[in-house]
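Readers should treat all values here as calculations from the given coordinates under stated rules, not as data from a laboratory. As the structure is a prediction and not an experimental result, all values here were calculated from the model. Cβ atoms are built from the backbone, for glycine too; each structure is taken alone.
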Structure 1
Amino acid sequence: MSTQKVVDGLERLTGFRDRKLIQQSLVNTLLELVPSYGHRLYDVKWKQDGLDVELLVEAIKPEISSSAEISEPLMVIMRQSIESRQAIKSESDHGVTVVIPLRIQGELGVEVLVQECIKLDDEQSELTHGLLHIYSNFLSLVKEHIHDHLTGLLNRATLDQKINNIINHTGPVAGRRRKEPDYWLAVIDIDRFKIINDNHGHLFGDEVLILLAQLMKETFRDVDNCFRYGGEEFLVLLQVEDGLQAKAACQRFCDAVASHRFPQDLSVTVSIGFVQITDQENVSSIITQADRALYFSKQNGRNQSNSFEELVAAGKLLFGPKADDGVDIF
């Protein structure tokens, strides 16, 4: 095997920072370097009634007709592989199926690589495992780079990247041919957090931030990216079909925080402002609009969520970058 091919594969694999692109690069590289019909990467989580398996990415030879559905025998092999933490090889007249579990540092779930190979000798097996070790280590480094160290949520730099990707993909909602979930940005701020810090100390304040981040993970869905923006301010990138669903998601989180029992029986609430991502020019303009809705929530009783579009339609906020509606933006 050409050393240059391996080097080129590693260069592609480590050239991305987006997890999905890294995963796709992994299976593409394996398809190129290992004699095979295809490679699939699955996300596997334990449930009471069995395994919850989701296909993440795949790379299949174009001439091969193959289904991503998990057969019962393959499900059994997956379970055995995860429990033993070892690769399991199954041979048939058609070739070799290899199931390899991958544990990414700091994650509860398991990624599982399924290879459908023509053959698999020791050299190819060692190459596969070597690439998987590099992939796993690189993902851990990327994860550390894109997450907030205190809360474990995604950080501000990652937010900018994700929103820019949405803007570039949708443009002025760039003539989508099929119905897709719309994106909404919600800005969340802890009410009277300075008083919490002043009365209880900054270590206690950090504990509140960590607990709030945990509530965000529990309340919002996996497809809704949660970020710590700085201080006591958090953001959520929602994928929903309309403003009613966005409102319901934000209000559900308000209620979850207000009803949660924080240490020392402290009562904590949040205020939220949210806006749809449509044809805004940049990340800053989107956040500014959500911020204006947030501060309306603050000035009108706290512990509530408000839509920028609804406030503008009701005449409670003025639309435009220089609108003076009595809300301080900072």
Structure 2
Amino acid sequence: MLEYNPALDGLRAMAVIAVMLFHAKVPGVLGGFLGVDVFFVLSGYLITRIIHEKRRLHAFSFTDFYRKRAVRILPPLFVAACFTALLALAVGESVSETRIVSALLFYTNIDLAMNYSRALFAHSWSLSLEEQFYLVWPITLMVILRFAKTPSTWVFILYVGAVLWRGYLVVAGLEWIDIYYRPDTRLSGLLLGSALGLGLYRANVTPKLAFAALLVLLFCFHQAEWREMSVFYTSLPAVEISTALIIISLCSSRGAIYRLLSKRVLVKIGILSYSMYLFHYPIMRVASEELSTLWLFPLATAVTLALSEGCRVLVERPIQNRFGGQRDSAMRAKSPISQERRSQGS
């Protein structure tokens, strides 16, 4: 099984922080919305590598895969949906039942592409995209592994095809919102991550190249602009490729970037990143009406962290302990934070 890599949680932390800074309208983070694309590449890599490794060991089960996905994804999503509905009622904001239902049934991205609105739970579109991918990818991957001599090459070709398809739709004049939310135009990051998980993670990335990729990632978070068509053929693929290079580096090296992303605070945020992503947007949307940007990010982040930790301790952990579904038991067991807690008897 895969060994736990704390730096990957640190990369998750970078992604969720970028998204939160963007939603808080913090100056200098115009492209923070691209943090979701870091999640896509990372998710594609981890899921595909886990499936590939389990298949190699004759231990993969479709039933077990979907059960663990449900146990991992659904409890925090349900809690966040209930919290969002109660928050909306408390502040007198209209509750979009349609948006809540679309989030729970994982079609928010399709709903937004057809009928865009800034509802309190609109940010669940990225989760919907990932779950749509998880629904079809295991079966698709089994077919690729069965018939392709070099699966990683074929999946990388699919990635290139997805990027070219998105570029074609830009040239064809499709609306920005349609391209941003449609499943067929946003699968590229998941496919690139999947190509990594099938073997491209073994490629050689020098420390200088990895550092350059990190700088490109940060530059895109700073420079890219929401609703700019050029994002689809400049910043977005740049973020995807930079994230892939960083992941390769983190899998093969224990250099400066690995040490940076393995810092305890980043690992902790990375572990909470899923719940943080779910909780932060409704909090920031409501708080932005009362707080200036100076106070919005730190106060909303504090509330988000508290809710996310509470959800993890009171909801996620008990359900995962009862039904399974941890991110990966072998990976989690080697977490330095988990080891410290066990040594302290917690």
* From 1, 2, which structure was helix-only ellipticity at 222 nm (-39500 (n - 2.57) for each DSSP H run of 4 or more, over all residues; to 500) = -23500 calculated on? -> 2
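State the single structure among 1, 2 that was used to calculate distance in nm of label points 7 Å out along Cα→Cβ at positions 244 and 284, giving 3.7. It would help to have the intermediate numbers written out before the result.
Working: 1: 3.7; 2: 2.8.
For distance in nm of label points 7 Å out along Cα→Cβ at positions 244 and 284, the value 3.7 is produced by structure 1.
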* Looking at structures 1, 2, which one was mean projected area of the Cα convex hull in nm² calculated from, given that it came out as 17.4? -> 2
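Given a computed value of 4.8 for distance in nm of label points 7 Å out along Cα→Cβ at positions 60 and 196, which structure among 1, 2 does it belong to?
Numbers: 1: 4.8; 2: 1.9.
This value belongs to structure 1.
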* Highest-scoring label, criterion being relative contact order in percent (Cα under 8 Å, 6 or more apart), among 1, 2 -> 2
* Comparison of 1, 2 by FRET efficiency 1/(1 + (r/R0)^6) of positions 36 and 236 (r between Cβ atoms, R0 = 41 Å, to 0.05) - largest value held by -> 2
